[in-house]
Structure 1
Amino acid sequence: MSNRLSGNEAVAYAMRQINPDVMGAFPITPSTEIPEYFANYVANGEVDTEYVTVESEHSSMSVCIAAQAAGARSVCATSSCGLALMYEMLYVAASSRLPVTLACVNRALSGPININNDHSDSMGARDSGWIQIYAENNQEAYDNFLMAMPIGEAPNVRLPVMTCMDGFITSHAVENIELLDTDVVRKFVGEYQPEHYLLKKENPLAVGPYDISSYYMEHKVMEAEAMKAAKARILEVAAEFEKISGRRYSLIEEYMMEDAELALVLIGSTAGTAKAAIDELREKGAKVGLVKIRVFRPFPGEEVARALAKTKAAAVMDKSEGFSANGGPLFAETRSALYDLRARPYLINIVYGLGGRDVKTEDIEKVFARLAHIAASGETGPVYTHMGQRSKEDNA
């Protein structure tokens, strides 16, 4: 069934098809439309969801945690400073092993205040224990949300899942996408079946208790092992999803990488721009390609290393500034992943697109031109640079 939907509409429709038990709802641009659309489904009786309006994003995540701990499937949506306000509760959800599903519509974090897209919000929460899956377009935003619950709720995983899409670029742009039948979705997602929960009188338990030093580390190791197990589970769910949709997903997507000598590594909607630039350069005989990171947590280090092993030079493009003085978060992960390769490509980091700064196909072509020079000369120049900002001379 083909429909023209924005990314926010697509995610809200996925929620409608799943019919979650509880939604913790609080608005923030550009994710506000998700709870708005879903509120209509609630008002019209199209879902059975308990729609809880709260006074802040911290409270919306608190509602989800309480509901999930009680044995109810819970969802919410947020962006930017809303995710930052949830920060404490993100850790509580993950460490309590509660598979809440959160739609994160990526937006720059303050300050200065900015409502446009970059990945500083979700990247700031990258080590909170949440699985993170990123969408390139509206179709992926819809599909990723449907796959989130079967991933996070698996008994050997039991971790919350954050499905991310680029604010405005994806969330508000309208595209043709293929929707699945609701009956098919319900069967695919299934019912939430927690083994232990607060309302199960046969097995009283506490959720989120004080953990003294004799136990804390053991629980953190269990959480770390669950994140490792999530890699295999993500692939299992993707294989099942392909059977009902015909659409194939993995941890990464390789585009024109079979014989690529020069490559980009990046996340999100910029992949579409990069693919267009790669197509143009391929017509001119350039051996260029793209590694799109779909799943950032757990990080697909082995897969990225294999994809880049035969390249001569690669640029990791971060849509988030890490303030490490050494580059962005995606660069740090990718560089680490390549460390054990006997022959590694030259690797550079380009931070771009902050606060919604545009990136065009000609910008991507310039990156590939720089990579070609690096591959030919063996000189990388500055490893960590920014792209697209005005210089002091431009402002004079």
Structure 2
Amino acid sequence: MAVAVALQKKVAMTGNEAVAQAMRQIEPDVVAAYPITPATDIVQYFSNFVANGQVKTEFVTTESEHSAMSACVGASAAGVRAMTATASNGLALMWEVLYIASGMRLPLVMTVVNRALSSPINIHCDHSDSMGARDAGWIQIYSENTQEAYDNVIQAIRIAQHPKVLLPVMVMLDGFIISHAMENLEILEDGDVKEFIGEYRPERYLLDADHPITIGALDLNDYYFEHKRQQVEGLLQARKVILEVAGDYQRVSGRSYGLFEAYRMEDAEAAIVVMSSTAGTVRTVVDAMRKEGHRIGLIKPRVFRPFPARDLAEVLRGVKAVAVMDRSESMSTAGGPLFTELRSAIYELEPRPLAADYIFGLGGRDIYPEDVCGIFQRLLAAKPGDICSDPMVTYLGVRE
């Protein structure tokens, strides 16, 4: 069946500019923000749209990221669309309010430009900021490039506001690597974005005087447990909704999205699992080594929360060995956050693939194709017991 793709414009933009353009097309009712490198450009571009009268958004400049998220919570609770953007320590300063937003079931959308957390002070990319917030009850979507960042922000609105979900969404892109790099992409017409996201009509909101509700009430051992379980239900429902929204978006844009991308996995005996911009480097290595006859593949998770455990396990069924590349350190001493999730997912497989974790790129350290090639060579040479004992976690590129 032919896909009726909407008219699109080919442009060259940085990742931050593309996100700001998506926000302009969405035209949220409220944007509250405090600048932080490398996310500053997003709200700076958007503030120009506000000043020039291109959007009717109420732009709130706050004194901190904590206040920015608090303002978004208040706006969303009042019944309007609210968005923001942040990075690194700014996200960490929001910590308390992240849990409040998800606990109140508020469909906020926030772009997080991934940057290392202090200390030491560092302004370059790793995933310690968003991975630190992985259990805050937010849906988390990661972008490989500028096109994906633009597309993910637009889809996030529909996902968050779906009545079976009603949870906030973080959309991630790698700091500087994507946020400040110029790339070609296609953007939809303004009217097509408006039609895709639709008009926001919340069923319940604080300022509905005819149907009063309580928001943020004290919730002790009588109902707190039940409300947390309801949040989990929203995440469980989100899996189906994310795929439904992706299907609708493909009909508009011609671009296909899922919970993850499986690349050349049909006959793979070894695979690397990695998120965001590094997936592009791994994909190049896969193509090169495939030409040499090596049966290898790539899995690029797009959605980290809710974690698609069963789906990933099914793709890895029959694979001899798998390496996970984590751009953050969980400090568990048992591997990074993506590794521990994936290792749990494949635990029931029989035979179970050998698994190893590679912590890489912390603080923006570069990753090279030869590094990836070395990982694949180790996987292909692995024998039972090798991966976990020699060693299970490797710090790729670190000076020991």
Structure 3
Amino acid sequence: MGKIVAVTGNEAVAEALRQINPDVCAAYPITPATDLMQRFASFISDGKVDTEMVLVESEHSAMSACIGASAAGGRVATATSSQGLALMWEMLFIAAGDRLPIVMPVVNRALSAPLNIHGDHSDSMGARDSGWIQLYSETAQEAYDNAVQAFRIAEHLDIRLPAMVCMDGFIVSHSIERVEYIEDADVKNFVGEYKQVNPLLDLDNPKSYGPLILTDRYHEYKRAQHEVMTKVKNVVLEVAADFEKMTGRKYGLFETYRLDDAEIAIVILNSAAGTTKDTIDEYRDKGIKAGLLKPRMFRPFPYEEIAEALKHLKAIAVLDRADSFGGYGPLFSEICGAVMSIDKKPAVINKIYGLGGRDYLPDQAEKVLDELTGIANTGKVNIIKEYIGVRE
């Protein structure tokens, strides 16, 4: 057993970075990820890691520096939130397109306007098509565990893609929870030594990154990038299996809760899953067969596996903590894509909740489960997309 501590999500992820000891970290801190970077910077100033911390003038520059350091041949990390992630936008695509295994904790926070510093998923959901692997975390323990695994996944020689580790701003990042740390030596052994691939600083073998590719090869390059993404699922499961052997903690592509015999289910990401599980327990006590599916890996999205897990249900509510204005929520769209392959398709509805840090409360879960029960009994859906928890 490792060391059991009471820490925040930011502290836990900073500890994971200390144990991994990346070569370079370029950062421009932003709320609510600031505390994470401050804590890691203190490890550097105290001599507990030998990471080169590069303090830059913006998040765009932070990701630019990370790209340069990773292309040069270093193990690289950073962290950000919200507007910071948005300011990195064009560089996210370059990091993924150049197959640079940068690991970036993203402390989820709402995007402006209006200005809001609290947690929702509009930042990382907005970046979902940038080519980064995305892992989501319900608790501080999961954020810590995902951060450790993310380096193994991103740096795998079959993958070499950047990865985000997402956790809810303030709800997880600043709340104190019980976390079990892994021993330093075990983390180092699990992650392993960094293996350089085509480093720019190998002067005997010159190469370039991000050269101009026009219509003659760009389409083929993007297909190759897609094909690399198709390999991520197996690597995630392989790494999770090794992680379970080391810690006893089991991870997959997603988590299910009381889903095997369920007739209705809620699909939800991150911290709100805990509240939903408690409400599902209450409904089970009343004889209502409710369950939950919580995606862990959102990119690449495990369509086949999720379809298999949901195929027996009568009705599903997908709860999004982000909206796609003029369309459905991003998680809802992916779940609908998954259930399209099911012969007898369940009814699927979309609820938008918790934007800008609005509390997600048990009564909201109750209303959703009541609506699902009605749909399961009658087969009738009154409204597909709806905001819940709104002050009228």
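Throughout, read-outs are computed from the coordinates displayed, never taken from laboratory work. What you see is a predicted model, and the numbers here were worked out from it, not measured in a lab. Cβ atoms are built from the backbone, for glycine too; each structure is taken alone.
Computing distance in nm of label points 7 Å out along Cα→Cβ at positions 119 and 271 for each of 1, 2, 3, which one ends up highest?
Top value of distance in nm of label points 7 Å out along Cα→Cβ at positions 119 and 271, among 1, 2, 3, belongs to structure 2.
Comparing mean count of other Cβ atoms within 10 Å over residues 111-118 across structures 1, 2, 3, which is largest?
When mean count of other Cβ atoms within 10 Å over residues 111-118 is computed for each of 1, 2, 3, structure 2 gives the biggest number.
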